[in-house]
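> Alright, structures below, take your time with them.
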Structure I
Amino acid sequence: MAIAAILLAAGESRRMGCPKALLDWDGRPLLAYQLAELDGSRVDRVVIVLGHRARDVLPLCRGLQAPKAQREGPKTRAGWVQVVVNPHYRRGPTTSIRAGVAALPPEVRALLVLRVDQPRPHILLDALVEAHLARASLITMPTYQGRRGHPPVFAATLIPELAAVSEEGRGLRALMERHAADIREVDLSDPVVLLDINTPEDYQRARSILIARPTS
């Protein structure tokens, strides 16, 4: 059964002033960075959800060929990355979550929900997935110094609820509250789990923390 990820990149990036997916990240677009890190992780399938200025980002998605996918392993299978364009992105992020869930393969074992403005290295993603699977958790959240970060990992049994999230129903927050007793926190001792790029200042701060990290 697959470990899947939904990578949300549909937002309008109003505070940033340009699509976050196209931000330079050590010489390549931020979206390319995150997809390469996913390719280097245990994740088998990725659904990228686009929306705002999708025409600008879509050519980049089509041209992305992560190194492992070109060589060997399970990701040589056709379609390990799928792109979905959400025409309703202005109605809120839950529309993108629903669009991503609708494109998932049927054999999902665990699901990460990532945002392109929350870049995460593959080592962190693998540690989170391994903890989730080892505990057979319903929801797993990474933490740093007692603060919850991202991305969450969901068991496959929650996919129907993820497919029904809405802005009116308070999205993932309401889902988390319903299952609060079943959330397992994993202290990854890494400030990267808290990175969230919303403004140019956030962007510079994130670059100073993440790009300087070791690559292995």
Structure II
Amino acid sequence: MPRQEFQHELDEIEALLQDEGRLCGRSLEMVLAALETADEAKAQQVIAADDEVDSIYLRVESSIESLLARQAPVAVDLRLVLSMIHVNLHLERIGDQCVNIAKLGLLLPPHPPLPAQLLTDFATMGKQAQAMIAEAMRSFGARDLAGAESLLAMDQVINQTNHGVARRILSIADDEPSHEAGLRAILIARCLERVGDNAVDIGEQTAYLVTAEFREFTDASRTASV
């Protein structure tokens, strides 16, 4: 395969990844709005929109398989292909987490409502996760190592807020419906935390692509000093 054609195919696959990242960010924004207003129609839209994320995921996977069958990339090209495989997987997982949040939101009873502070926590975590998705994909596209590494500090906002969610749950009234809502709220917070973790994982792929060495920034579920 001529070098120019090979590079064109790599560029097309990477463009698909950027599209997938934007779709994930949009799904997260929509599911946060659905949670805030208990909007069932929006939650259903998030669930339906995951088909588009899955479609791009499969196109990227198929394109990479085809490229590898026809060309044996080496050095930085091989690192790019391997990184794109992992980024694609992390984005698909982010899309799945948005669906999980939407489904959990649909199961929340309208009464009693979740405490306002708990909804504020979800908004804080969700907006930070949105920013992390955007920065993860920008850093990957720009091969920006410093930007990728900044995701670790960004993730601490999500982790620290998540640590306070359990305390919020304890403030919910002591009755069975409230316990059920509280458990689902904990799961929603966990989904948001996982979105942040996947964004950090994308940052690790950028670091691998730039430095040719794979390293975990840290355990994204733990507080770290950076």
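> helix-only ellipticity at 222 nm (-39500 (n - 2.57) for each DSSP H run of 4 or more, over all residues; to 500) computed as -9500: which structure among I, II?
I
> Here's another thing I want to ask about it. For structures I, II, which has the highest computed value of distance in nm of label points 7 Å out along Cα→Cβ at positions 41 and 145?
Checked I, II; max of distance in nm of label points 7 Å out along Cα→Cβ at positions 41 and 145 sits with II.
> Now, a different point. Using distance in nm of label points 7 Å out along Cα→Cβ at positions 49 and 129 as the calculated read-out, with 1.3 as its value, let me know the right label among I, II.
II
> Here's something else I'd like to know. In terms of Rg/Rh (Cα atoms, Kirkwood Rh), for residues 33-120 alone, which of structures I, II is highest?
II
> Here's a follow-up. Taking P(r) over Cα pairs in 5 Å bins from 0, in percent from the coordinates of each of I, II, which one would give 1, 7, 15, 17, 17, 14, 11, 8, 5, 3, 2, 1, 0, 0?
Only structure II yields this read-out.
Taken together, the values in this text are just the output of simple stated rules run on the coordinates, not laboratory data. None of the values given here were measured: they were computed from a predicted structure. Cβ atoms are built from the backbone, for glycine too; each structure is taken alone.
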